[in-house]
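Before anything else, here is the set of structures, which you'll find just below.
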Structure P
Amino acid sequence: MTENMNRIWIGIIIDDQKSHIDHLLEMVEEIGYVQIAKTFSDPQEARIFLRANKVDFMILDVELGRIN
């Protein structure tokens, strides 16, 4: 359990509105053990990134226009 408490959790944000991404980044910056590796407005780019990179979590826009 101590190992998880000292660990940095790596994630990505996928949202088609830049203002939402910016707001989420501000909120996440306040969490000391969370780091955003990359943000995406295009879900296809995120899919390519995820094929080559491991993340612990994703923050998703559930109403993305081009893909669900």
Structure Q
Amino acid sequence: MQQRKGSAKYRMMCNQLDAMNKIIHIHYVGPKRYELHINYEIVKQYKKRQSCNDYIKKLYKQLCYERNR
């Protein structure tokens, strides 16, 4: 079974965020309810898991941009 490219990139991105001391976790609360935790604090609540993933991508790009300045 071949691994999808998207999931490998997402895991790599989360590993790099962990290296930057940003511990990220998506918690499923119930139907249409996801909580995004960063460093064990609830940052936002979303109706879709994809919205949490989009926020994580945005955070990753922002931190990488600041780091490379």
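One of P, Q was used to compute Cα extents along the principal axes in Å, and the result was 39, 36, 16. Which label is that?
The structure behind it is Q.
Compute relative contact order in percent (Cα under 8 Å, 6 or more apart) for each of P, Q and report the one that scores greatest.
P
Which of P, Q yields -16500 for helix-only ellipticity at 222 nm (-39500 (n - 2.57) for each DSSP H run of 4 or more, over all residues; to 500), as computed? Here the read-out was taken from Q.
Every read-out reported here was derived from the displayed coordinates using simple, explicitly stated rules and does not represent laboratory data. Model, not experiment: these values are computed from the prediction.
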